[in-house]
Structure I
Amino acid sequence: MDFQKFLGCYDCKACVMSVETYPDGSYGNIRVVTGNKAHCEDVAMITGHPVVEDTPYEMSFPKDLNFEEFCYRSAVLKKQLHTYVNLYQMGLWLEIYMLPLESDKENTAYCLYAYNVSPKANADTMSDLSPDLISDVLSSCIKLRGAKDFESGINEVITDIRNVCEARRCCILMVDDEEQSCSILADVLGPGVEKPHGASMDKSFYSVAKTWEATLAGSTCLIIKNRHDMEVIKERNPGWYASLAKALVDSLVIYPLKHNDKLLGYIWASNFNTERADKIKEVLEVTTFFIASEIANYQLLKRLEILSNMDLLTGCRNRNAMNNRVAEFDKPEAKKYKNIAVIFADLNGLKQTNDREGHPAGDRMLKRAANVLAEVFTEEEIYRAGGDEFMILALNTSEKEMEDKIATLRNVSEDNNVSFAVGLSFDDTKLDIRKDMHIADERMYDDKDAYYKEHPERKYR
């Protein structure tokens, strides 16, 4: 067959793929037989060398199990295929068409591979799905947007994905490279499935999760359906393969969750219905795009919430957070507390340090003071009320415990070259936090007056 003449009819990038077949239904070598001008120019630009006809496809494209599966399904199983994938490592979107071709060679099947590359996602192409797939994706989007809170919405979506996959377990694992840790955002088990022993994904699992990106090798996902696919994982990532085998995982689909080129985590389903692999891939290809976007927005809002309630200099909660916390005691839920203790701690000598050594020295002093408070009041809430004044709130404690901690604070402060004036109010009756704050504040000023009487040389002007 004159493949070159045939390819000349295509303006888009196109080539002919060959798949070596075996009697047992498996496949061997996959090769690029020949390509049109657009394909050859594209490959030459990416690889840096001219295209050689009838060579292993790895010489033109990255080795990818999903691509091999696509070639096999089209060439051998005679399927007409279309997909749209994000080549996140290259910052590109790839639209793929594959059409089966007739073969005049024994044990060799052919297909046409036509593709378009763009730097941005095309909404029209992404939404070009079958009605049932559109329904699945739309349902996920509605649940994410319509849920009362993000956690419940994401759990509903992951439950739906587990059902689509008919998987034993489906999970979203978040990866934090700054903290070098990972955590489970959502985890759903199939009916009658018990959570595996030692299944928690804590900081120690981070080193395992970090190997996944290299194992995916630039692919948009990894779908392990059989022993052949498992052997590829065994070759690429022996450590992970061993953990999968130990967990009795015989099939797995895993997608990275990326937003603006940043890896947020992974969504995976284990021991899924491999006969539904085609639909699973099409659903997750689009759904993960929206899930990643929602997770990124959620994380952004959480960071903004933290920043709005944090004093950036000391790392303590700020006055805004303190006011909001005080307001919570007006609600009926506050009655659950047996007692409250309010401590005001005012830093002595900050004015003098600012005047003599400058404000940078004063800032360092404030940071030391905050560190000392955090060292002593490990279980309590610490707020920077403003300037050199801090408030500590303790719940369901004892007056004796708070007095002991204040004594410890004075000793630790001296060791760190800072000094606090301190006032305590302990309340186990009316739990009137505003009155307690007033009492603690007055007692703190009494303590400050005593300090400056003892150290008049440190009194601020």
Structure II
Amino acid sequence: MEKKIYEKPAITKHHSGFMNKFGSSPVTTPKSEVDGVSVNAIADQYGSPVFVLSERRIRENFRNTLRTFKTRYPKVQYAWSYKTNYLNAVCSIFHQEGSWAEVVSEFEYDRARKLGIPGKYIIFNGPDKSEQALLKAIEDGAKIHVDHFDELYKIIELSEKTEKKPQLAIRVNMDTGIYPKWDRFGFNYENGEAMEALRRIVMQPTLKLIGLHTHIGTYMMSAEAYRIAARKMVVLANELFTKYETKLDYIDMGGGFPSNNTLKGQYLQAEQVLPTIEDFADAVTSELFRISYHGSDMPTLILESGRSLIDDAGFLISTIIANKRLSDGKKATIMDGGVNILFTSFWYKHKISPAQPTGLSTENSTIYGPLCMNIDVLREDIVLPNLKVGDRVVIHHVGAYNMTQWMQFITLRPNIVMVMEDGTTELIRESEDLEYIMSREKLPAKLSEFKL
């Protein structure tokens, strides 16, 4: 017979009145495994905290999204957003699935090349491309997305010194009804700047115009905004064809599709209010058929989704290190994983589940990390069962941006493990140690000795 969980007696204040629209308080369901592998077994072997990624979920997400767009438009190509998660194992999964690389820095560009991605399958975005990086991309035949006129002038100068024609697209910003507008990047559609940039590229014999690119925002909650963006991209493409007899190889609609993480300030859960991937696909592809090209000349639709493809494939396993009461009596629970490794907790209400069976008693709590910083708050308010020191918890939907934006601050960055499709686990990034951290430092001889 299974031993019942002991819960100490507690007096809880109940407020009378109507139930909320969701009914009574939910019972927290334990998350005891990831793809059949025990959470506690992973933490025992690889330490706590530890990030866990699911190979199966990544591949399923990619295939489902690609299929959704391909059933609506004949030519679709994905380019994996390296800034979302540039771990070699993660990038390699997307490349095995046929995705190109989309990078926004020379560091990411070099990383893609080192993984074996040919330049012609790299999209080079971003406002900061050095002359060295541009020369490299031109020589490799990479697709360079021009962000501003100063960059265009620099590329024109370089093109006159090289034998290869730079393969160029421009990034376009526009009003899609979402505010504040993302007009920091690229050339503006409404004031004619985008068309002027296109004209200059077309008229320059040492350059080759191959595409248009837009990225209207992040965690976009409106499919209609993509419809407006696609319509304006088609207007530019048609004007290029009419005025300059120039056909584009592709139209890149960027990324920005949301994951099922719930934003702070959202009342309903994300999956209850967000458009589906089918909604986004309908909005984008329906407009692309307005282009003046026909048949095989239709431009390829390129997508750069990151968050929506990997967020729900990532988990953070953490361990309870203390429970206490705040000055107002509210319960505070402290975990060994903090905001230094979970950057997205600043804007998401991450779901947190116990990793083992618990009792039925629950309490509203604040969840803190281990840092000596008052901002180290993972959840300000969350109803959880009573958790004791040593219990494990699982934080959901952490696959996007945390492993590229994390900080080595106060604590060392932990192991990252991938659960493979066959049920085995692989260590894909080792945790840091003191020797690794100090290896980049240089201590002047004058400071090497002291007496206390």
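No lab work stands behind these numbers, since they all come straight from the coordinates. This structure is a prediction, so every number in the text was calculated from the model and none was measured. Cβ atoms are built from the backbone, for glycine too; each structure is taken alone.
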**Complete:** Re Cα extents along the principal axes in Å: value 79, 69, 44 computed from one entry in I, II; matching entry is structure II
**Request:** Work out which structure the value 22, 13, 12 belongs to, where semi-axes √(5λ) of the Cα gyration tensor in Å, for residues 334-413 alone was derived from one of I, II.
**Result:** II
**Origin of the value -13500, where helix-only ellipticity at 222 nm (-39500 (n - 2.57) for each DSSP H run of 4 or more, over all residues; to 500) was derived from one of I, II** = I
**Prompt:** Thinking only about distance in nm of label points 7 Å out along Cα→Cβ at positions 54 and 254, which of I, II has the largest value?
**Reply:** I
**Request:** State the single structure among I, II that was used to calculate FRET efficiency 1/(1 + (r/R0)^6) of positions 30 and 118 (r between Cβ atoms, R0 = 41 Å, to 0.05), giving 0.95.
**Result:** I
**Asked** 19 is what came out when relative contact order in percent (Cα under 8 Å, 6 or more apart) was calculated for one structure; which of I, II is it?
**Response** II
